[in-house]
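Engineer: Multiple structures are listed underneath, in structure tokens.
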Structure 1
Amino acid sequence: MGIYFLKTRRSTFGIGVSLLVAFILIMIVANALIAAPSAADLGGSTKTVNHSQAFPGEPLQYTVVISNSGDTAVSNVVLTDTLPTGLTYQPGSLTYTLDSAAMTTFGESNGIINWTGVISDLGSVAIYYSAVLTDNLTAGNEILNAVAITGTGSLITRTASTTIITSTNIYLPIIFMPVPAPELNSIPKPDSANQWTVSWADINLSGTTYELQEDTNSNFTAPTTIDNGVNLSYAISHTASANNYYCYRVRAKANSLISGWSNVQCAYGNYSDNFSDSSSGWAIRRQDTDDTANSSYYQNGTFTVKIGGRWDYSLAAPVTQAPAGSYKIEGLVKLTDGIDNLQTYGIVFGADGNGQPCPNSDYSSCFNHYYRLQIIWFGSPDKLRADLKRIDYHDSNNIGRGTVKLFNFRDVTVGDANGYNKWTIEVFADGTINVYVNGNFVGGGVDTTYVNDRYFGMYAASNEYSGTAAQFDWFTVTALP
């Protein structure tokens, strides 16, 4: 029994050592495999075109997806697509989307499309652009569009092919099927650069292109027409001006069939007026009715509201609105025509309007309520007095009344109380209102009562002794983020 016992112990020990050695070797191999990342690999990149057959003159939509299937980032990926003869790049169609990637440069020049960037491990970028087939192509021509991709030390080429056709089979049920009109989406508010995007839903018919119209009125009396190809959106950019109202509609074209126009969507862009054009629409919209010896006029690139009597006021405005969301009003203004104690100018905003002539005979169509920034001259060479009040109604003499003040009268230091000063009002969608003069904070408050009403204008008032005149050099209303 003793001999058998010793053999058994030796055998068990030997097996244990063997298992331990095997386990250690497996762990070493596994760690080595885990520690070694796979190289960057762009071999899974693709290029596609939306039509394998197309007519001469038809637009094509290309999509290139550069994907990195490796565990290592590629720091300098370069895409180059030199469009072949028979294709013309469609301006403005080049876009891209990123997934764990970063763009460095992209663009198009003389028919050469390029994109340069960084693609992380397992990341990708999708690049989209349109090109139009030339009209002189004949049936059977093959348009082979190749893209070159570099970044991992080797050249990758991907192609997409379209064959030209000049006839197609059209089935009778399709001939008599009307093309549905697209649905235009709501117009987003502009950014501070006065840019926004118009978009609509795809009607999902093969070969469909879209035609967009823009006008400054919803009747489209003198529209600008934009052939947008197969794209479902169009980027708008305008210089801010006194004509800041824009309306849009779109229709679809499927082969030789054309849909009706879509719904109409309109929006207000950024506003700017340097008063060099006397037809830009400023006029008196409300004034007290006990004495109406007031006037307004354009002169030498300025606009003036002149008060003829004592204890009088006038409110002048164009009949347009601030852009949606938060916005900023700015104006450069001074008193003229013999400055005297307690003469006043100001800016109004948050006013109502019902779309009818403003004013009408009883002053009920517009500016029934608003916020009024009032600036008073009181004899100081470098100070003015300001307050911000909410006007809720007008009395029997058409004088604005209200009990809510966002801030009370306070003396404000300016460079020259007798000269031009720049006043700024920030109006935020949450009701926050801030006032600045020459870039310096004056005061503010929070009130949501009329924050969604968007008519604006200027204000002038006289003291008990004499009339006055407020002269504006320029006036702007700009969207805020």
Structure 2
Amino acid sequence: MFGEIHEECGVFGVFGQSDGNAKATVLSGLYALQHRGEEGCGISVNDDGVFKTHKDVGLLSEVFTPTVMDSLGSGTIAVGHTRYGTTGSNSAMNCQPIFVRHIKGSMALVHNGNLTNASVLRRKLELEGAIFHTTVDSEIIAYMITKERLLCGSVEEAIEAAMRKLDGAYSLIIMSPQKLIAVRDRLGMRPLCYGRRNDGSFVIASESCALGCVGAEFVRDIEPGEILVFDKGGIRSIRTHCGCSRHAICLFEYIYFARPDSVVDGMSVQAAHHLAGKFLADEHPVDADVVIGVPDSGIDAAIGYSRQSGIMYGTGFVKNKYIGRTFITPGQSDREAKVKIKLSPIAETVRGKRVIMIDDSIVRGTTSRSIVHMLRDAGAKEVHIRISSPPFLHPCYYGTDVDSKNGLIACNHSTYEIAEMLGADSLGYLSLEHAVKLAGSASEQCCTACFSGDYPTAVPDVGEKDKFEHKISEKDE
């Protein structure tokens, strides 16, 4: 999917790095999670209870220069974040970690997901006198934990109490002066796992792909509702919130968000992509000469389609790695021009041929139309689009920026009409029945709300990304 839907966020943390270079481990881990967010990033380092934090807009390579890394000092515990904001504007203020200095001890928090009751909680807290410095829901979580901290004996007890009031999606890593704590919401909507390194330190990450790059061996996923505490005494699991609700891992993690070399809740993401292509070949066969995939997440599905159909797989595109993601450009004409710069068809692969083009989704259709036109210009005789997910029909409130039906092409047009609008000879979507099977053993516990409208939580009254940033003229009197 090229510029159609925006990523989640990535969280990473390390505990007990004896050489004091926890910041370098976090930076390496974040590079493996850069695909989950390219708007901004941040790292907070704990040196015996003293926290040093740096965060800013931009890619990791832009924000964390050697000078900045030196300024963070040393520490055995650290957390980091890569951001694509689904609540709040793109600004340094809204980057994470969220840092709190409090009489009960400092805290740094990183968050992946979206709260569905953020507006209600924030209004209640503000009426009680709370002052917010950001427009992200992650600060609400930090405030709720800090508030409970006044009544609880430990930070993990405060987290346990705060979770009773938080609804929606949240995978968290929380750093206190002496502890690192991993938290996954009761639904398990966003992935979170941990591993162990040879030096005895522990690593927590959004995806398992980030463990290997820092020399950590995968141990297990954090369970839905679980609080996992890392301190000098070892590891403790608090399971008060486990098993108290249905699980709802985001199906789109397997289709697009997670890297192919990750394993999410026991299912290889690459295997899920191959399986999606196999199902597509069975559901939507077509006579063709070559199968190609749109980089990056369409490639493995194209390989699966090729294997199942017997139609030759070919490399259809070259991706320019030295240009930012298409969604950064606000203007539609600029975005389409940027797609052409970033993605180039290989004429030798498609010229004079009937082409099956595999992509992971169509949200608004503008990018797909540009890609089809490029294939036609490169000499493709026919272009048949196959999509490795069902059509987007409903907003997502759990950590992507499809926050309304506005612009969702499948809401207003039939499959045949969409194919015509995109300039394709045919179009086929993966059925929901087969899509849920991509999650493997979690297939009956997926969140499919953006496809089916079956929401695992109450739907928020206000779901827009900028809900805490309305102009005076837009507010109710």
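Every number in this text was worked out from the coordinates using simple rules, so none of it is lab data. All figures in this text were calculated on a predicted structure; none of them were measured in a lab. Cβ atoms are built from the backbone, for glycine too; each structure is taken alone.
Engineer: Of structures 1, 2, which gives 20.4 when mean count of other Cβ atoms within 10 Å over residues 280-287 is computed from the coordinates?
Structural biologist: Values: 1: 20.4; 2: 17.5.
So the calculation was done on 1.
Engineer: Ranked on mean projected area of the Cα convex hull in nm², for residues 80-303 alone, which label among 1, 2 comes first with the largest value? Before the final figure, lay out the partial values.
Structural biologist: Numbers: 1: 20.3; 2: 14.7.
The maximum falls on structure 1.
Engineer: Next up: When helix-only ellipticity at 222 nm (-39500 (n - 2.57) for each DSSP H run of 4 or more, over all residues; to 500) is calculated, the result is -7500; to which of the structures 1, 2 does this value belong?
Structural biologist: Values: 1: -2500; 2: -7500.
It was calculated from structure 2.
Engineer: Among the shown structures 1, 2, from which was the value 1.03 of Rg/Rh (Cα atoms, Kirkwood Rh), for residues 48-103 alone calculated? Walk me through the intermediate numbers first.
Structural biologist: On the way: 1: 1.03; 2: 0.97.
The structure behind it is 1.
Engineer: Can you spot which of 1, 2 the value 22.4, 71 was calculated from, given it is Rg and Dmax of the Cα atoms in Å?
Structural biologist: Corresponding structure: 2.
Engineer: Then there is this: If FRET efficiency 1/(1 + (r/R0)^6) of positions 352 and 400 (r between Cβ atoms, R0 = 35 Å, to 0.05) comes out at 1.00 when worked out from the coordinates, which of 1, 2 was used?
Structural biologist: Working: 1: 1.00; 2: 0.35.
Among 1, 2, the structure yielding 1.00 for FRET efficiency 1/(1 + (r/R0)^6) of positions 352 and 400 (r between Cβ atoms, R0 = 35 Å, to 0.05) is 1.
Engineer: The value 18.0, 73 for Rg and Dmax of the Cα atoms in Å, for residues 256-367 alone was derived from one model only; which of 1, 2 is it?
Structural biologist: On the way: 1: 18.0, 73; 2: 14.9, 43.
Source structure for this number: 1.
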